[in-house]
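What follows is a set of structures to go through.
FYI, it's all coordinate maths here, none of it is from the lab. Only a predicted model underlies this, so the values are computations on that prediction, with no experimental measurement involved. Cβ atoms are built from the backbone, for glycine too; each structure is taken alone.
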Structure I
């Protein structure tokens, strides 16, 4: 397989406007061939989605998801451009699926830009300390920290999480595909997630595993 470099990812991103991760995956799938990678992005609707991302989306829907037994509850608002699309079964199903994903994956933020600076710096300090304790050379520690921070984003930011129904795509990729299919900009505006007994000292059941089991049925 041809090596996919950062320069290649940057070039195809500039050409298509698709997300960095989507560009990287398309290049890997295309074995480094730029034209083939562009075709892959177009087929998935990702290049078209990027062009619609700046359009105003104020319609949409608020959806709830309650885990069986009332142990986890989620409310999410997802916006589209028109009331007509907001009422379609396809859009409603998307909103419901993302609500279920939030219940299972427990994101803290929608996108990485929302992570507070003090939390990010604290996380970096912890990661630096871990790298030093592992005996890593100081000259590579910063590079390691940046790599692990990317993992932090993937675990805590909704749009960068692996989608629970298809781990080969992120939630952002799912949204991009729907944008390409539906033809309107779609964005997650806000969500709130409640977990029974969260923050209280008590025996913790694996609620996330239970939700995942339901998703995979």
Structure II
């Protein structure tokens, strides 16, 4: 598993009401050099998250979640996380008993990353955890890129933004000048400033930056 080190150390959250299950999972993850934090209930996990700096998660993360627990069930917690927009930055892997498989399959269709049936294969579970962390990292990098583009756009003046929109549409300088009621020379100056502030060298690069951001 190769993750961008600038994102920080990955964390696997374990939410299961059985101590023995959490301990076994934590040991298994340590054997693959993965950090984990365990919680005996959905309520304890939510209380912990509420105290963390926002936005969260900031580092690659995933949640290994038991379907059936006293109090708030794993399925209810999953729905809250989904409603809060935390997926797919926090992929959820459900732990299920045989009778819960249909429920877990339905949750996957609603956006859960995967489910693992108890008793589970140690290597198979960790392999899924690593794939989930890779998805989280990809999501966080994409969000970082989006935030970076927004910061660059905020540096543009209103006129520069007007010129930029027309440049991205493929308009030549003469047509941009006519549409905005300014000289071609002024368009050229604004165009050069837009390229400089957005750190691009061409209209194609600019269009790709805005599309991907």
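Structural remarks
- Answer label among I, II for the case where Cα extents along the principal axes in Å, for residues 137-176 alone, calculated from the coordinates, equals 44, 19, 7: II
- Entry that produces 0.05 once FRET efficiency 1/(1 + (r/R0)^6) of positions 65 and 185 (r between Cβ atoms, R0 = 35 Å, to 0.05) is calculated, selected from I, II: II
- At a computed 1.18 (Rg/Rh (Cα atoms, Kirkwood Rh)), which of I, II: II
- Entry that produces 17 once relative contact order in percent (Cα under 8 Å, 6 or more apart) is calculated, selected from I, II: II
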